[in-house]
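Structures follow.
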Structure I
Amino acid sequence: MTNIELEFKRIIEGLAGELISIDSKLELLFHMDKKLRKDALDELNISPAFFGLTIDSLKTDTIISLSRFFENKRQTQNIFHLLEFVHKNLSLFSQESFKNRTGVTELLYPQQQITLKTVTQHKKELAEVNSILKNLHFWRNKRYAHLERQFFYEPLELTSKAPLRYTDLRRLIKLAGQILNTYLVAFEDRSNTFRATNLCDVDTVIDILKKYRQSLIK
């Protein structure tokens, strides 16, 4: 691989790893905070400090990490930096480059070719979620990365000032995954699933606690 190819591979694989971590933390947070608090509250209350702090930590980490992933700053690695890199190096996705990189014939060249139009479309899609990003960065800046006085004393005001729902965060992650996979497929004909396979293995712990609690009743 050329130096440019290696640099692109490092950028996109690094961002893919970040997205897997963010998605998994968000889904584990939702699973623990919504499902388990509803269906296994007695088990959570066997160790309330541990489970409460875990849920709180997952929320903090998810907000900060997702905000960082979408932070449009030149000196950081983020999805906007990826698009700028692709924009400047569209030759990475030419048929000749693909053949030299993978050794496959033209018949296996990905159907979706990467052009300036592709990058422009992705920038447009990111602009369409700007209101969500604005609220996400607001949460990060005012409460999670820093403690602004207003939201330190009245944390619930954050929701009314900058509404941010689970579905909003899912929309951001889905869009990011689609963008990354577009370039992964075009670069080396593969795509990622951005979620850990053992995401809900906390359920094993809950089952053990449930059996323990039932044994105490007997």
Structure II
Amino acid sequence: MAAISHAALDRGAKRLYLYGAGLKHGTVDWNQIAITDGIESVKLNVGSGSTRDRVTTHTDSQIIVTLSQGTLDALAQLVDPLEVVAETGWLYTGSSSSRAHAGADDAPVYVQVSVTRAAFDSKTGTLTLYGSGLLGNELDPAKLVFLLNTKDTNPWSPSKTGPVVAEEDDEIAIPLHPDDAKAFYDRYKNKNVFMNTREGWMTTPSGGGVAPLTDFTVLFSVR
């Protein structure tokens, strides 16, 4: 059954990412999809031409829409947190006179940030994440998940380190609590480790959620 699980908005890249399942099991009716803050709504304006939103990627699990300036300006008037609302019939099969419709759906819209690499300083116990779109966002270390491989059934997360706020756009330094730093280093010294994230791992200054990173895309060595 087709469903939208969540969406991510990257204002800098002018892109909206829709994630879910069964997204190619029919035709998307973009007139039935909107972004809302619970009071005001912005409908997507998908089509051809420079003033329209354009679908640039469409797979069974992801749709990427490059947004027009008009849609971006309208979205800027909404207040976090946002949701994507898909009315009944947002995905259909069959002809216009005899359609099988997907039911109504709504899902959170997260802010999209990038984390391209991570590094751990064993002398200071500081974990630093590098990427973009981080400035001002608050990170909850307890929702970082470290694993040795994709089949690791015994992951580890910090338990005593408090939230930190990014002071730069391209990196965020996380001074781990001494107990967390020791546990991390003892566990992963001289090993490669993946860092995944749980929902709620980062929030924007306005309280909006940040999309979890794609699992197993951040891999680094602990020395």
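Each reported figure results from applying straightforward, stated rules to the coordinates on display, with no laboratory input. Quick caveat, the model's predicted, so the values are computed rather than measured. Cβ atoms are built from the backbone, for glycine too; each structure is taken alone.
Output the label of whichever structure in I, II has the greatest value of relative contact order in percent (Cα under 8 Å, 6 or more apart). Could you put the intermediate results ahead of the total?
Numbers: I: 30; II: 18.
By relative contact order in percent (Cα under 8 Å, 6 or more apart), the leading structure of I, II is I.
Starting from the value -2500: which structure in I, II was helix-only ellipticity at 222 nm (-39500 (n - 2.57) for each DSSP H run of 4 or more, over all residues; to 500) calculated from?
Values: I: -21000; II: -2500.
Going label by label, the one that fits is II.
A value of 39, 24, 13 was derived for semi-axes √(5λ) of the Cα gyration tensor in Å; which structure in I, II was it taken from? Before the final figure, lay out each step's value.
On the way: I: 39, 24, 13; II: 37, 19, 14.
Of the structures listed, the value fits I.
If mean count of other Cβ atoms within 10 Å over residues 25-32 computes to 16.8, which of I, II did it come from?
On the way: I: 19.5; II: 16.8.
Matching structure: II.
For the read-out FRET efficiency 1/(1 + (r/R0)^6) of positions 65 and 169 (r between Cβ atoms, R0 = 25 Å, to 0.05), a value of 0.55 was computed from one structure; give its label from I, II. Mind showing how you got there, number by number?
Details: I: 1.00; II: 0.55.
Only structure II yields this read-out.
As an exercise: Cα Rg over 2.2 N^0.38 Å, for residues 153-200 alone, calculated from one structure in I, II, equals 1.27. Which structure is it?
Working: I: 1.70; II: 1.27.
The structure behind it is II.
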